[in-house]
Structures are given as structure tokens and as C-alpha cells.
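Rule-based calculations on the coordinates, nothing more; no lab input. The shown structure was predicted, so the numbers you read here are calculated from the model rather than taken from an experiment. Cβ atoms are built from the backbone, for glycine too; each structure is taken alone.
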Structure 1
Amino acid sequence: MKYARLDLGQVEAIVNKLGGMEGVQRFLRGELEVTNPTRTWREEDGVIYLSVTSDGTTGEEWIKRLEELSKYAKDVLLSSDFVPTDGMTYEIAVLKGTLFSDSDRVTSKIRVKAEARGFTKPNAEIACLIRDKFSNAELKKMGLYWIAVMHEPIKDSDGDPYLLFVFRNSVGSWLHAAYGWPGSAWRRGGGFAFVVSQVST
């Protein structure tokens, strides 16, 4: 059987995945097992289902905890309207943008479609919990560039309503905020997060 040669970048990536040279040595000694990670989400008919659990992290603490945040996301997190919960497990439904025509992919119509399915408005912290739990690689597997969390819009200092959204690109794992006006239009490459159910843990 013929095997392709690995370049230095691929070898370095493998070493990093194994936890550095110590991990490589443990693997070679049979002390480290490599397995496929268990997927913590599922997709059914264009809707992705996942769950997250809150831990009481405040907006200020999220700013320190997350790596990349836009200025507008920080404004939302520092608002008195950002109210965290603690010990709540939320089942989330993410409606893919491809479920909507371009003319229907606006905030008000997305909310109507979610409500018709029995989904409810999430807490703004859901965006932080999703960003913390799911890597850019997982978002890519979901087929999404971003997930907008359709919480009650939170106003910035100018009085404009914003929604938090998780975003992946080649330079980082971002938490952003976008206008949450009823007529705000969205591109098809993302998804829209709503609550299916929530329980206290």
C-alpha cells in the first residue's frame, strides 16, 4: 500500500493534537489512545440540536473568558440587560439559514417560523455558552459560518438593538453582535438559535 508523505506542517499538527512530544512518547508506548470525539449535536431536517448548561458567568467574566470579542459584543455583555443564569441546561434548536428564502431571512420572519415550531426566545448568555463549547471546527462540521442567538435584543449606548452571534473565520473564534431590528436581513451561511426546552440541574 502506498502512503502519502506528510509535510512538516502536518507532522507539527499531529504532535500538537497528541499534546506535544510528551504525548507522542505516551502514544508510542501505548499509554495514550486516540479516539474520535463524540459529537455533541445532531441535525434533523435542516435543524441542528445541541445543549448547553449555564454556570453563572457574568458578562464581565465572559469578556475575560472568551478569546475574541467585537466591541459591540462587549457592549452587550456589559449591559445591565445581560442577565446570566446558573445551573440551567438548555436544549437549543439552530434553524439553518438555508431553510429560508432570501426575502424571508429577516429577523421578524425567522422568529415567526421558530415560534410556529414551538421554539422560544433564548437568554443572551446562550451565545457565550455555544462559543465556549463549540470550536470553529465543529461549526464547520455543522455547515455554518455563524450562529445568531435570537434573544431579546440588547441596546448599546446609542440605543441600537443588538443580537449576539458566534462566528468562525480563518483568524479566530469570535463572539460578535449584529443589529437586531425586526427587518434586519441575514445571509444564508449561518443559523438561528432558539430554545427547545430548559431544565434546572
Structure 2
Amino acid sequence: METFNLNNIVKIGGTISSNLEFSHEIYDERFYKFFVDVERLSNLKDSLPVIVSERIIDINNINMGDTVLVEGQFRSYNELNDVKSKLVLSIFAKEIKIANKEEVSKINDIILEGFICKKPIYRKTPLGREISDMLVAVNRSYKKSDYIPCILWGRNAKYSETLEVGTKVKLSGRVQARVYEKKQMDGELIKHIAYEISVAKFGLNEDKEKE
């Protein structure tokens, strides 16, 4: 059984909004994908993808409309096609519980520790709000890493502009789904969804990395 490091911890609570679909199989272990709608404080919803092993839950006893508490890690992998690779993100569940809606309402918490792997991009919105895009590499078992897009705001955004690639950081926040439009060659606008971390707390991790 795979071990879970403490440098990547996510917990969400919400309503299953899709049927379970087969995702992939590794060493005779089958994994399934579904979406969980998590309410924000603003009462908007983030529809977040979850991957779960058949060894974690009985897939016949979990259904669309169930309220669940999911704990696990936020993971990434590169999906290859004929043109280019695409970073695909999802919550990899280590535990799922059927829950009471009031108990898990608006739960969306994540803690990450990792390394900046691209120079943060700082900018201001048309309304003058400071924002920074940062990609963090988070180590996991078997010498693998997850590459997690993060959004920082205000003073955290401005501070991130001073940091170099390779800086070890720690942060906490929530997982969000951001909808955006991309223009195609023929001029058609296609909607896409980006999954990322909206960072609430951010700082440096001065501990030396242990090989």
C-alpha cells in the first residue's frame, strides 16, 4: 500500500455531482474518478475531480448526490497527445466517508510543502489587485513529484516575485476550479477549467531537504 507524505494534505467536504467512471488500472488495482461540489463562503461551488481506488471504497455503495468527506493528496500527471502535454490535476483519495451535509459544508483545506519550479509571475488585475502565479513541485513516494499551480494575492503575491526557482516553501489554502475561455484558430471560444490552489498563508520552509 502506498504511503502518504505529510507535505501534501487535502481535505474537502461536499456533494458527489457525477457518476463514478473507470479511470485507470495499476497492478490489478482499479481506480475510479468522480466530481465533488464544494461550496465556497460566497456560496459559489467548486466542482473538484477525485480519484479513488476500489480498495478504499465499495464503488457500489457510493452514488451521485451523496455527501462525502474526502481526505488525500492533490496530485498531477502529464497527459500526452499528438500536439503537446497537458498537466492534469485531481484529488487522490486515501479516505472517503459518507457524511452529514452540515458537518462538512464548505470544508476545503490544503497544506503543501515543496519547491518553486518556475519563476513566479507577478501582475496586477485591471482593478489593481495584486496576484502571482506560482508552480510548486511537491515530492512524493518512489521519487515522483506533483506540480501544483498556485495563486497568491496581495502581499504574498508581491513577496513571491522576489523568490528564486528552487526555493522551498510551505503554504495553505483551498483547491479551486477556475473557468476560462480560450480562442481557437477559427475564432471559436472554448471553455476550459483550471484546477489550482488559492493560497491563504505562505512562507519559506527553512528545513533542509532530506534525500
Structure 3
Amino acid sequence: MHISEGVLSAQVLISGGVLAAAGTAVGLKQLDYERIAQVGMLSAAFFVASLIHVNIGPSSVHLILNGIVGLLLGWTAFPALLVALALQTVFFQFGGITVLGINTVIMALPAVVCYYLFGSLIHKKSAVAMAAAFACGFIAVFLSAILLAVSLIFTEQNFWEVSSLVVMAHIPVMIIEGIITAFSVAFLKKVQPEILPGFFK
């Protein structure tokens, strides 16, 4: 779901850069330095999961995992995903330097939104927790696709058809991400529930 360089308008790029800088600042301020290893591992998981691309117009379809990253990190998802996206840009030319800000917002903002929407639900009864975890993975990708589409439309109204295609193409990814997030939460609840948000002993 990377936007390539040369596609977006300057206004969208600048707005994305400002929002990414603000989100990263908040994330770094909230970063518990005892969790740096966890942040690094989740950043690496995002990096690896999104290496396999299926190109669709100016974007691409791939696993994202921003739902589970957001659920576990909250605002710290911004610096974690920024680093992963920057490394992908440098090593594999996915996205680009000028679109790094907007790509970070597209990935990280839905992650933070899902943290607040579902973080308090995953310690409920099993059925509720699994439904919340699935919704977290599904909606994180859905919101990312919507943000990508909005970025394209704000650049050029003629991108409406491409934007619709991008959202529809990610529906299978939304379902897969929901399943992965549900299984991940179920596993973590058994082996290390303290790393999940809202955990109380």
C-alpha cells in the first residue's frame, strides 16, 4: 500500500509530512524504553510482511499488520512504522523519500485509531475478544486503504476510479489481517497477556 513518488500533489505531501512528524513526536514521547526491543520486533514484522507486493496502479497490495502493531504499541506505532518504511525506501525503493510522511500516516494513523477502539475489548470474554481482534486487523487495513484513496483524490479528482480499485483490491487483505490479528491476540493472551493493552494483574 505504498504510494510511489511523483503521484501526489505538494499539498498532500506536506500535510502528510507534518502529520507524520507530529505522530512520531507523540510516539517517541510515550515510548517506554524498556519496550524498545518489542517496538523493534514489531517494526521488523511490518517490514518483512510488506515485502511481497502485488502492484495495482500507483499502489500495491501486501500484508501490512498495522492492526496488531497499533494494538500493541499505540502511538509508538508511528516511529516503529516510520523506521520500517524508511528502510524499505532505502533498500528496496518501495515508496520514496518524498512520500515517506504520507505513507507513514496511511499506515500508522489507523493503527493508533484501532488501539483506542479495540484495546479495551481484547481482555473481555473469548468471543468478544476475538471479534474485537478480528475487527482491529480488518479496520486498520480498511482505514489505510481509505486514507490512501483520499490522498489520491485530493491530488486529482480523476484518481477516483483508481482509488475505488485500491480499496476493493484490499478487501481480501482486510479479511486475512483480521484472522492473523485474532490468532495473534489469542496466542498472546495465553503466553504473555501483559504486553496487551489494558492488562491488569
- helix-only ellipticity at 222 nm (-39500 (n - 2.57) for each DSSP H run of 4 or more, over all residues; to 500) derived as -1000 - corresponding label from 1, 2, 3: 2
- Note on the structure: Candidates 1, 2, 3; distance in nm of label points 7 Å out along Cα→Cβ at positions 44 and 68 computed = 2.5; producing structure is 2
- Query: If distance in nm of label points 7 Å out along Cα→Cβ at positions 124 and 140 comes out at 1.9 when worked out from the coordinates, which of 1, 2, 3 was used?
  - Reply: 3
